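Pasting the structures here.
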Structure 1
Amino acid sequence: MRQTPLHAIHLESGARMVPFAGWSMPLHYGSQIAEHHAVRREAGVFDVSHMGVVDLRGEDAESFLRRLLANDVARLREPGRALYTTMLAEDGGILDDLIVYRLAPGRFRIVVNAATREKDLDWMRRQATGHDVTIALREDLAMIAVQGPKARERVASVLCERFDPERLLALPRFAAIETDGWMIARTGYTGEDGFELILPAAESAALWRSLIAQGVTPAGLGARDTLRLEAGMLLYGQDMDETVSPLECGLAWTVVFDPPDRDFIGRRALERQREEGLRRELAGVVLPSGGILRSGTPIETPLGPGLVTSGGFGPTVGCSIGLARVPAGAGDALIARLRDRELPLRRVKPPFAREGRSLLPP
């Protein structure tokens, strides 16, 4: 197992370590539920240094990314702006979902998933043939996410000598600032406000300790998963993969078809899907009582079988919830099969919770 720069601190803190995408990562520090609630109510900090930070530079960096990604980086008109997107195969399948930042003219940063970083790098470098662009995996950096309603003020307090606190607190969503090799972005994967910080690995332990001293709760992969599920955020490898297009998994909003002459990879396949009609779609489902939905739970619909792609108990909403892949147009009459039981599901539109509160109807 690979180790992040914060591995020793996790062990000192009594974290339960588990393998994840080839890395040794903290699952929790004693109570996954307490960590979940700390993020919803105050602030929690996650080590996400297993994610891949990829820097792109060169005269052709923008034109290259406009072909590589389904969203359009030309929409990032100012340095320091970011967008969420997918990277597709020619058949429209999702190779990865990622965030891309425009840092300066001819300079971009992409954050990719831990389980796909080597595959992503290989794909990017093959597609870059003939372009004036360099692609570098920044293994000298660490990444820390601080999330929750009090996250931004806690970070601003800790970094007041490095960043102007007023500028940090005024940073718009999906924007980033840099100084001295540090980057702070107002992004996250929990449905709460907060920052993601990318910084030199050698400086990450001091930052982590300072945040804990300010009352920020360390949180592991377990809380990260329940938080993102409640927020309706997809997980690569479960809710999407190379067999699914963004149109089929609720990510059509990340695909930009205008202007018509932007020939991004996978465009023709998505256009065919739009013309022919989708076979599958994403559904949010709630199991009010009687069990817990898990990834792979079969679902029966009037139009054929579906399945839960991500599921579990939502601590904020107080019941079992899930994201599901069902036949397009299946409607609301969904039945989950849990062992020998058939349990009716309530279909809802994600997210299930955000900004500290449940969004489920009574």
Structure 2
Amino acid sequence: MIGEHPIKQLLSDTQAHWDHDGTPAHIRDTFWKIINCGTGALGAEVYASELESKLVFHTCKSRFCTSCGQRATEAWQQDLEAVLPDIPYVGITLTLPMEFRIILQQNRHILHGIPAMGAEAVQQWAWARYGVRLIISVVQQTFGGRLNFAPHLHIMVSAGGLRESPARWIHRIQYDRRELMLAWRYAVGAFLSEAFKKGVLKSDLSSKEFLDLLGAQHRREWNIFISRPGSKAYRLKHDGRYIRRPPVAQHRLARVGIDRVEYLAKDTRNKRPVLVQYKNEEFVDILAQHVPHRYGHAMRYFGLLAPRCKARLWGVLFVLLNQQQRPHPLRLPWRWLRIKTFGIDPLLDSQGQLMHWSGRQEPSSASRAAVRKQNEELT
């Protein structure tokens, strides 16, 4: 049978499999956060009225947690919905050849550079073809429909661009699929080649074999996708599916048994769902390869959204578009977020009286020891 929190249940059942020194510290830390999320292990705030009291347990704040990641995603969408200008946007998906996936899986530390390569390829193409700067947001995804390791980029880019001299907004540019593919292919090839020369990329291939691999992939066509221009709200909703969340949607877990998991995967080639069965430990290993490193960014900003460029040109952009700049929205306190999401005030007691904060329940000593041990390993 499947419980209310199947991923938490699965991680608890397989603790002996992943909770050891052979598992990277950031993975163990993330799994422990998910297990303890919303429980007394993380402590709680105490609220009370004249008649009743209530414990509100602390959450883990991990973007790999299904509930915490969802709330963080909604906050990100609301923030960019307010900040970005009201213009059309295009979605670009940049993929990598399967032969490069193995290299990146063995060298997870260089994954951080891939979004910059994708953004630079798009920006350089737009500058060479139209002489404009673009609004660019990049979300990196590491998983495919079957939860396989398949790193690729989801890029949200403005359908038009800013021409600085003279100051003018070009409302529509035509994104050319083949030219962007060539720019992306060259950027990745140069990036991997430079990393290999500097010795920061490890591979079982010899220098000749690695250069032959780069040459072979440079001669083939790469798959990229360019969407039609759409609204800001649509693109943010689409890209929001890929940030601050685990690769597994809980409703796709068909069953968590004693030793088996059935997962409803996506067959992207035939465009239909397929039921795939894994042993519990196999499924946890699949999840582990997608856990982000600590302080890794779920989304990156480039072009006119880059902090340095934004400080210099953001005001000019809104003047040219004849639009008003809007401030970042205030983050809703957890109480009002619950009311907005579920329509229920969590601080009303059974008689409808408002409860107020009255104290804090600290994490148990066993939990503090576990957290302390994890932090020591991470440092």
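Quick one: relative contact order in percent (Cα under 8 Å, 6 or more apart) came out at 28 when computed from one of 1, 2, so which one is it? Traced to structure 2.
Tell me which structure, out of 1, 2, gives 0.30 once FRET efficiency 1/(1 + (r/R0)^6) of positions 280 and 344 (r between Cβ atoms, R0 = 30 Å, to 0.05) is calculated. The structure behind it is 2.
Name the one structure among 1, 2 that mean count of other Cβ atoms within 10 Å over residues 200-207 of 12.6 was derived from. Show your work: numbers first, answer last.
Details: 1: 16.0; 2: 12.6.
It must be structure 2, since only it matches.
Once percent of Cα pairs over 36 Å apart is evaluated on every structure in 1, 2, the highest one turns out to be 2.
One of 1, 2 was used to compute FRET efficiency 1/(1 + (r/R0)^6) of positions 8 and 144 (r between Cβ atoms, R0 = 25 Å, to 0.05), and the result was 0.55. Which label is that? Let's see the in-between values first.
On the way: 1: 0.95; 2: 0.55.
Source structure for this number: 2.
For structures 1, 2, calculate volume of the Cα convex hull per residue in Å³, for residues 248-351 alone and state which one comes out highest.
Going through 1, 2 one by one, volume of the Cα convex hull per residue in Å³, for residues 248-351 alone peaks for structure 2.
Quick check on the output: 3.9 is distance in nm of label points 7 Å out along Cα→Cβ at positions 176 and 320, derived from one of 1, 2. Which one produced it?
Working through the options, I get structure 1.
Please state which of the structures 1, 2 yields -12500 when helix-only ellipticity at 222 nm (-39500 (n - 2.57) for each DSSP H run of 4 or more, over all residues; to 500) is computed from it. This figure was derived from 2.
Here distance in nm of label points 7 Å out along Cα→Cβ at positions 56 and 328 has been calculated and equals 2.2, so which of 1, 2 was it run on?
Numbers: 1: 2.9; 2: 2.2.
Clearly, the read-out refers to 2.
For structures 1, 2, which has the highest computed value of FRET efficiency 1/(1 + (r/R0)^6) of positions 16 and 64 (r between Cβ atoms, R0 = 41 Å, to 0.05)? Provide the component values of the computation, followed by the final result.
Numbers: 1: 0.50; 2: 1.00.
Going through 1, 2 one by one, FRET efficiency 1/(1 + (r/R0)^6) of positions 16 and 64 (r between Cβ atoms, R0 = 41 Å, to 0.05) peaks for structure 2.
Read-outs: derived from the displayed coordinates by stated rules, not from any lab. Computed from a predicted structure; not experimentally measured. Cβ atoms are built from the backbone, for glycine too; each structure is taken alone.
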